Structure P
Amino acid sequence: MALTPASSVSTGGLVVAYSSTLAAPAASIDSGVSAIPATGNVLEIIFIGRTSQAVVTSSIVLRINGDSGANYDREGFGVTNATLSGGPTLAATSWTANVPGTSVQAGSAGYVRTLIPSYAATTFHKVGEQFEAISDSAAANNEVTIRGMRWRSTAAINQVSVTAGSGNLVAGSQLLLLVG
C-alpha cells in the first residue's frame with residue numbers, strides 16, 4: 001500500500017491530506033489517526049475501486065475514528081438501471097456504499113464521495129452528504145445513489161477507514177482525503 005503524507009497539492013481549494021492506492025488486494029484502507037488536520041472546515045472522502053467478491057454489486061464499509069458503535073444514520077435514494085428506491089438506515093455500525101464486485105466488466109470501478117463540513121468542530125454531530133456511482137456496460141448494473149448522512153458524535157474527525165464488506169478491496173483501489 002502506497003501512502004502519501006499531507007501535502008500542499010491543491011485540488012479545487014482543498015488540499016490532499018491523505019492518499020493511498022492499493023498495490024495488492026487488502027481487506028481495508030485506513031488513514032490512521034494523524035492524517036487529517038484538526039484545522040479544516042470541510043472533509044471530502046473519495047473512494048474509487050471495487051472488491052474481489054464474485055458479484056455484480058458489492059459493498060464497502062466506511063467508519064470514522066474507528067467507531068463501530070450504532071452511531072451512523074443516513075437517508076437516501078438511488079436508481080439502479082431504471083428502478084428508483086430509497087429509505088433510511090438508522091443506528092448502523094458504519095456507513096455502507098455499493099461498488100462493483102468481480103462480476104462486472106473488467107476495469108469498471110465504483111466511485112463514492114462523502115462530504116462532511118465542520119468535521120473538526122466539536123459542537124454538533126457530524127452531518128454530510130454522500131454520492132455513489134457504479135457504471136458498467138450492462139444497463140442493469142448501473143447505479144447512482146445520493147444520501148444525507150449523520151455520525152452521532154461531536155468528536156473531531158481524525159481517522160477514516162474503508163473496508164470491503166466481503167472479500168478484499170482489489171489492487172488499484174484508492175482512498176483520498178481532501179481538507180479545506
Structure Q
Amino acid sequence: MPNNLLANTPFAGTAGVTVAFTDAGITTDNIDTIYEAGSPIKSYKPSRLINPITSFTKGKGYYIIPKADFDLNFIFLSPNIMQTLSDAATIIFDLTKGTSAKVAIGASRNITISNAIEGDTGILTVTHTVANTTLALPGKLADGFAWSTGTGEVTVLGFIYESGGFRWFSEPFTT
C-alpha cells in the first residue's frame with residue numbers, strides 16, 4: 001500500500017478528502033509533525049500552540065513526519081490510480097478515490113460525480129460495449145463535443161469543476 005507511513009520516514013502528499021486528524025486516528029503516539037505545504041508556519045505538533053492545524057483539507061498538500069507505521073491510504077491517493085467504475089443505471093464517480101476513471105457501458109447511462117471542489121479536473125474513459133450508448137453528464141458540454149458510439153468504440157472525456165458545475169470536453173477514437 002503506497003500511502004502507508006513508515007516510522008521515521010517523511011511522507012508528502014495531497015489530501016483526497018477533508019478529515020479531522022482525530023477522525024483519521026492521528027495522535028501524538030503515531031505522528032511527530034504535520035506541515036501544510038505552502039504554509040510551513042502552520043503545523044500539527046503537540047508542543048506547538050501557535051498556528052496549529054487540526055485537519056487535512058482536500059486538495060492541499062502535507063508533509064508528515066511519523067513516529068510509527070501508520071496507514072493513510074484513505075486520505076492520500078496516488079495520482080496514477082485509475083478507478084474502474086461499475087456499469088449501472090447511475091454510475092458513481094467519487095473524486096476522493098482518484099480523478100481518473102474508466103467504465104464500459106452496455107446501455108445509455110447517467111453519471112454522478114461526488115466530492116468535487118473548485119478547480120478539480122479529471123478524465124473519464126467510456127467504452128461502448130453496445131452500439132449507440134451515451135452517458136448523461138452533469139454540467140455543460142464543450143462546443144464540438146462528440147461521442148464514438150459504435151460497439152467497442154471509446155470516448156475519452158475530460159472535465160473541470162468550476163463555479164459549482166462541470167465543463168466537459170471529448171475526444172472520440174476507435175480502438
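What follows draws every value from the coordinates through simple rules; no lab data is involved. Note that the coordinates shown come from a computational prediction; the quantities given were computed from them, not determined experimentally. Cβ atoms are built from the backbone, for glycine too; each structure is taken alone.
Some observations on this one:
- Structures P, Q were compared on FRET efficiency 1/(1 + (r/R0)^6) of positions 65 and 161 (r between Cβ atoms, R0 = 30 Å, to 0.05), and the highest value belongs to P.
- Structure (P, Q) behind the derived value 1.3 of distance in nm of label points 7 Å out along Cα→Cβ at positions 25 and 49: P
- Ranking P, Q by distance in nm of label points 7 Å out along Cα→Cβ at positions 17 and 41, the structure that comes out highest: Q
- Which entry (P, Q) yields the derived value 37 for relative contact order in percent (Cα under 8 Å, 6 or more apart): P
- If Cα extents along the principal axes in Å, for residues 57-112 alone is computed and equals 35, 25, 14, the structure in P, Q: P
- With Kirkwood radius over Cα pairs in Å derived as 18.0, matching label from P, Q: Q
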